1. Taking Cα Rg over 2.2 N^0.38 Å, for residues 44-91 alone as the criterion, which structure among I, II has the greatest value?
2. Quick check: 131 is what I get for volume of the Cα convex hull per residue in Å³, calculated from one of I, II. Which structure matches?
3. Name the one structure among I, II that helix-only ellipticity at 222 nm (-39500 (n - 2.57) for each DSSP H run of 4 or more, over all residues; to 500) of -19000 was derived from.
4. Have a look at I, II and say which one yields 22 for relative contact order in percent (Cα under 8 Å, 6 or more apart), as calculated.
5. Assuming 2.3 is distance in nm of label points 7 Å out along Cα→Cβ at positions 164 and 180 as calculated from a single structure, say which of I, II it is.
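Please treat every number below as a calculation from the coordinates, not as lab data. The shown structure was predicted, so the numbers you read here are calculated from the model rather than taken from an experiment. Cβ atoms are built from the backbone, for glycine too; each structure is taken alone.
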Structure I
Amino acid sequence: MKKYFLPAAQESPLWWILLKILFQTVIFWSLFLFVIPALLIWFESVLGWSRFQFSEQQFWGMLLFILGGSLGLTSGAMMGIYGRGTPLPLDAARRLVIVGPYRYVRNPMAIAGLTQGAAVACYAGSWLTIMYVVTGFFLWNYYVRPIEEQDLLERFQNEYVTYRNTIRCWIPCSKGYQPPLTQSEDPD
């Protein structure tokens with residue numbers, strides 16, 4: 001199997017990891033949450049499609065974007081601080097991240113991105129942007145996620161299996177993940 005997720009050969013200083021995450025976030029948001037939706041909205045206007053509307057839709061769009069963005073930024077910070085890597089597969093986390101949002105759901109960054117995409121669609125009233133977000137969900141869930149999970153299984157083995165079997169992929173758990181005690185941590 002081709003390796004898509006590679007931890008850095010040498011651990012970088014935390015400030016550098018967080019700076020890379022910030023840069024990746026700006027690129028990701030610019031492309032996937034601004035450029036592509038703008039093109040879709042433009043194409044809808046060329047086709048003469050009307051936008052959907054409902055009361056306070058721009059308020060709800062902004063609120064969803066802020067909530068999704070907060071989740072994404074927090075998840076990215078946890079990836080850098082505790083995983084010592086970035087969300088970018090070529091600079092993957094060196095340690096399994098099971099803190100912050102990852103304690104409650106396995107894929108908080110995907111949830112954050114999809115929420116922000118839905119927020120943009122809501123704000124603009126764009127049907128094509130909604131279809132873009134739904135397509136993104138299916139591509140991520142059925143193509144990217146299996147590759148990512150196989151990599152996590154190979155790198156973190158039983159630690160990841162226990163986590164995966166305890167924490168759901170899309171629906172947050174009400175009780176956060178508690179890793180099992182190792183023999184050195186066992187109080188007996």
Structure II
Amino acid sequence: MKLVIAATGASGTIYLQRLLDQIDAMAHDVHLIMSGHAKQVALQEVEGIRLPGGVHKQAENDLNVPYVSGSARFDAMVIVPCSMSTLGRIASGSGETALLRTADVFLKERRKLIIVPRETPWNLIHARNVVTLLEAGAVVLPAIPSFYSRPRSATEVADTVVWRILDQLGLPNPRAYRWKDEAPPLRP
């Protein structure tokens with residue numbers, strides 16, 4: 001699978017790191033774009049992103065990367081975390097950076113675009129922009145963790161969102177909690 005993973009300046013770098021950690025970049029062609037603000041937030045939240053081997057990191061403004069063109073065959077793009085500002089720019093069709101242009105290409109080519117907004121609360125403009133993206137074919141997957149698996153750490157909480165992203169990508173994740181008829185065992 002050929003993937004573009006992007007991050008913007010919203011809080012939630014842990015989701016990006018955990019997603020990168022759980023995708024086998026040796027088995028998949030993984031490209032990473034981070035906005036300038038995403039890099040700043042990553043330094044504050046997780047002391048910078050650790051890139052797994054095989055991940056190709058490109059500059060936010062490099063329009064010479066293949067995925068900014070509809071003629072390049074990529075399977076999916078994930079923007080995690082996605083600020084409401086970036087979400088609004090995508091909804092308006094803005095393409096002034098490689099990140100925004102790539103999202104626009106994925107929408108116009110009807111390729112999977114997964115947007116993971118992390119900001120809350122929303123105002124009416126945010127809600128309308130989300131509706132616009134849903135109508136355009138994007139998957140909007142807010143970073144809302146679940147607690148069925150009884151997570152015991154911030155990392156385990158973040159993983160509940162990452163599992164949903166991986167499910168949307170169609171990538172296997174044997175660690176993902178799956179709903180069953182009975183509740184998971186209580187932990188001490």
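1. I
2. It must be structure II, since only it matches.
3. Of the structures listed, the value fits I.
4. Here the read-out was taken from II.
5. Source structure: II.
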